[in-house]
Each structure stands twice: as structure tokens, then as C-alpha cells.
Structure I
Amino acid sequence: MHNLEQMVIELSEAFGPSGFEGEVRQKIESFVGNYTNVTYDQFGSLIAVHSGVSVYPKVMLAAHMDEVGLMVRGILPGGELRAVMLGSWWPPALLAQPVVIRSCGGDHLGVIGAKPPHYLREDERNRQLKLDDLYIDVGARSAAEVQAMGIKPGDPVVPAVKTRPLSGQSVYMGKAFDDRVGCVVLANVLQSLDARHPNQVVGVATVQEEVGLRGAKAISPVVQPDICIVLEGVPADDFPGGSIVQGRMGGGPQIRRFDPTMIANQALVNLMVDTAEQCGIPYQIAVRESGGTDASAVQVHTPGGVPTTVIGIPVRYAHSHHGMIDIRDVAHTVTLVKAVIDRLDEKTVNHLKQNPW
């Protein structure tokens, strides 16, 4: 069995922007293949089934494999690369950051460049950077040099970042914690379950969440769960100047009641809160003003609908090159999810379905 720190590092550093999740999927299968029955859907998502004492209810744990990235759109005459977004980037966060381009000629290191400030016009200085202002520089001096490297339009790009602990604390810094920390929880739970849970647990690692929840929309009718818990790396809100803090790094798993795309099954949320309190697990309640997750797709694309909520691990600086997580939040989330699974028997799940409030 792999420990949490090892999983965090390996999955964070894996190459896997939307539409290119193969390396991440391979790692997850290596973690859970000896503990579950692994299959795939036709869109690329992984399905790992862990059987308990009953096939009903079917409890789906979902985490998305893809990270925000870029795709090469074209090569400029000077050898610079233009790119489109795979997911949501704030363009100023990209400037001067290292990236890796995966091509048929191998992986190539580059940096996000822009016109130097020395040459900016006054009107350019007074506006926010846009993606069209940015390019990827791989050190080439012509388009021919880039083509000789094997780089071409359609090649995927991700941050070039190593994951590491900060000053010996429980905090780790790295890329793609949205949602590789969810994948870590998914894999660790599946590894550590025994056969006594009163249900069938279906771990799903979805593709293409960052570009419209596409993997979740495709897989929900296939799995047809009775309960769904989405495991997500959520933006921490404990930054300076914040007022209502519901996702403090180190504050424990964040249990979501609402976001603009999903109103959770409140009875399921209450069950999670009760479980956390009984087990002495720190937790946070989230009522979000923005954002969304695979939960909204699973909730309505499962025939007849399904009781759903999100358990989030707070991530500082999500959707940037360098995020931060507290490994204790990951461990507490694993403990909470396992404890909740043990309570989701047929009687309880039927009650949640019939009494969602």
C-alpha cells in the first residue's frame, strides 16, 4: 500500500491535461488494481469496483484526473508557440512560468513569454494581460527549429513543476492539486477498504472535468450510482482580505451544501457532518458563490437523479503553477469518506433518497 505523501507527489507530477489523462490513469490503476476490479468507459474514465457485503446500494466516489493546461495552436516564424487553454487559466498567472510540451519528439521545456515591459506602450501597461499577449518560448530561433524538435499544433502543455514539502511541515507545494488530491483520496480509500462495508463502492476517475464536466456526463449513466460523493481539490479562501472563510488550508475536509451548479442532498451532508463529529474529524461547511464540479453532472445525468455532494480538500492558488495543500486535510478526508461508506447501507440510502432535506 502506498502512503499519502508518495501518492500526492506521483499524481501531482503526472502529466495529464484535459484530453490527455493517460499517464494519470495508469498511475491510479497501479495504486488500486490489486484491490479492485478495474475497467474503463469509452471516453477514457477509470472505473474501479470494490465489493462489500451487498451490491446495493452502489456508492460512487468520483475524482477527475485532468489538470488545467494548454494546447499548441501554432508556431510563429520566430519559433514561439501560440496556445489555447485546456480549462480555465487566469492569463497573468502564466507569465514567466516554466512549462513542458509533450510532442512526438519527446518532452520539451519552455517558458511563457510576453513583450518585455521596456517595450510596452502606455495603453498596454494599463490593461490586464490576455492569452493573445502570451506565447511559449522553447529557446528556438525559427519555426523550422521547432518543427525539427517534433513540436506541432495539437501538442499538450502543462506546468513544469516538482512537488515538495515546505520547511518540513505538513504543507506540500506542487501543480494539479485540483484534482489530484481527490484522486489520492479515491485511491487510498479503495486500497484500505475491507470487504465488510455494506454496499458496493465504485471509484471513478473522470476525464475532461476542466473543459465542461464531460467525463462525468458520459460515465454517470454507465455507473448509475445510488449515492455519489465527489472528491475535489477546492480553492482555499483563507487569503489576506478574505471575509467569510469556509475553506481554510489545514481546517479539514470541506463538505459542500451549495454551489451555483449543485444543491447538495442535505440529508447526505447532515450524515457526513454527524459522522465527522462522531469520529472527531475536523470539517468545514461550504456554501459557494461560484464554481462547480463533476457533482452537478453526476447529479442530473444519472437516470432519475442521485443524492450527491462534494468533499473538498482546500488548495491555495488552484489553477496556477504552484498550489499548496496540507497533507493532514487529505488524511482527514480519507478517514471521513471511509467512515461515511460504513454507514451507507440499504436502509440509510433509501432514507436519503426519499428525504433529501
Structure II
Amino acid sequence: MSCEPVRRKRLDPEHPSMKKLQAFLVPLSPLYGRVMALRAALYAGGWLTSRRLRRPVVCVGNLTTGGSGKTPLVIKIAVELSRHGLRPVIVSRGYGRASEATVHVVADTDAVLLDPQEAGDEPYLMAQKLPGTPVVVGSDRFAAGQEALRRFDSDVLIMDDGFQHLRLRRDADILLLDGTEFRTEARCLPGGNLREGPAAAERADLIVLTCNPSRETTEALHRWAPQVPVHRARFNTPFVHSLPDGERSPAAILQGKIVAAFAGIARPQRFFASLQQIGARVALTRSFPDHHAYRPAELDTLQRDAQNARAQFLVTSEKDAVRLPHWQPPMPLLALELSVTLDDEDHFLSRLIGLIRGGTVR
């Protein structure tokens, strides 16, 4: 019997089978939305208890299920706060790791201490890209925050994917919204992809739109969060790095090249589209469930299919790269790096630092 931990799989929300299932479950969405709204109201009224840590907490979260770009934004915020003289620590649930119930230090100020299976792929990726910034995981973010402060006495905690984690108070709530999906008529789970109804956006201190907003998004923001400052973000894919050695190159090396692409992330179609935008000739795509743990047989099939497609490169996402075993296919294997820039970065940072240094605690 295998001793590997059982990993929950998230299906691609854009997969046709998921679309059919969601359509069947649409009648349950209003009930789910009302339950989530009641829960938020109970926390706001003090009927349910939230606890505060002794250092400011910045929360980065979203309303939709997966795929909004939280990880690159958390990395961006950690880098910028460090440049402004603060010492951040990142606290994450670490979805899909071997033991989500326990608190673990993924990275301290000197080194990465856990592997991706123990840490979860996103915390491990953040630890890799933020040397010197501690990363702590735990499903109870208050307990994880306490451990982080005990170990590192940081100036500010950045809570990854915590907009619905109301048990921990925060000084700044940053809400990421997909500018093409946030609409007044958008539905909650299980018949839609919202974790809460659109009215929850009013809880945010700052909203970051991660795609060009549609007219429906603009109207929904005016209705549900008219007082919340809105900032625009753009995702960039300027670099790739080779696996397993990590050598970095401009993503432009893929222009005109035939590539086979695979991804086990929330929205793999966006990853494939980004390769086309770079100028790669995408001859083959393979999608896997979010946080997928790749098996040798799957990789053998990928390699064979890529060769049959006459691909010159195999390309995957950064998140997938940390989950790959030591695999060296006969063709070059690359990971496409993802970063984020804010159109009005100085204004965003001044607002965020103002909240950290004296904003209202929600």
C-alpha cells in the first residue's frame, strides 16, 4: 500500500464537465450566498469571535475559486514592504500539503526548510522567490501567525488567500478581482465560482483588478464597493527558467518555437494563452487538476506526445515546476515565470503602508 498522502484534486473550472455540474447546482447558489453573508455579518457584529495578533496583518484574497494571481501579488507586496524597511512574514494555509492541520515553518531567514509536498506548492514557490522572508503554513492562520511572530518577530504578516478567513483580524484587506468575471449577477458556489456574493467586496480596503474590466465589472464595483480604492494590475511573463538547473532566460526565446505545454493549475487555458501571446507555436496542451502531483507514467506520456507533436520545448508553469519530480526529458523543459505590476504602484503602496501603520482594524 502506498504511504503517499492523499491529495484532494481541484478540477479545472473551465472544463466542460465542471460547467455542466455547475449548471445542475445553480439552485443551491443563493442559499450558499446567504449563509456566507450571514457568517460575515456575525463576525462584523461580534457574535463570532475574531482574534488579533500583536503585529499588523495584510490579507491578500479573492472572491472566486482559484486562479486570480494571489501568489505573484503576495510576492510583489513582500518585496516592496522589504524595500520600505519592513520585515514581512508570509502566512499561508498551504493547500494540498501532507498535513494541513499542523503549523510548519517552510522557510526561515536563511533557507527553505521543507519540500513542496510538506509545504504546499504555493508556499514553497513563495519561499523560493523570496530568500530571507520567512514563510509559515497552517490552516489556523492565527496559530500560524503566533508561531511566525514567536520565531521571527516580524513587523507585518502577509496572509495569503485569507479574505474568507475572518477568525484573524486584519489591518489591510486586499481583494483581487478578475475584471472579466466580477458581475452583479455572478453566482456563488456550487452553481458558480464565487466564494461569497459580490456585496462582500465592500469589506476590502483595496481592490486590485487583475484583468481589463468589462462594463459589467465596472457597474458591479459602483454598486457593491463604491468607496473602496481600485487599482489595476497586469501580469507579465518576462522570463523562463530551465529545469532542473534553474538557468534563467528571456521568455522571448520561445518566439516562433514549437512547444508542448502542460499545467495543473486553476485555469490552465490562461497559461496556454500566455505562451501564444509570447509568440510560441503551441502544438500540444495538456491540462491536469489544480495542485496535481505528477506520476512517472503521466510524464512518460507527456514526453511521447510532445515528441510526436515535434515540439522543441516542453513548457509548464512555475507552480507545476515545484511539483515535478527530478525529470529530464530528451527535449528542454522550461517553466514560465509569472510576475505582476501595478499601474499606480506608488499610490497603492502608500495606501497599504498607511493602513499597516495606523489603519482601521477590521
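Please treat every number below as a calculation from the coordinates, not as lab data. Bear in mind the structure is a predicted one, so any value in this text is a computation, not a measurement.
Values for this structure:
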{"quantity": "Ranking I, II by Kirkwood radius over Cα pairs in Å, for residues 73-120 alone, the structure that comes out highest", "calculated": "I"}
{"quantity": "Test item: relative contact order in percent (Cα under 8 Å, 6 or more apart) calculated as 23, pick one of I, II", "calculated": "I"}
{"quantity": "Structure from which 0.95 was derived, Rg/Rh (Cα atoms, Kirkwood Rh), for residues 169-280 alone, options I, II", "calculated": "I"}
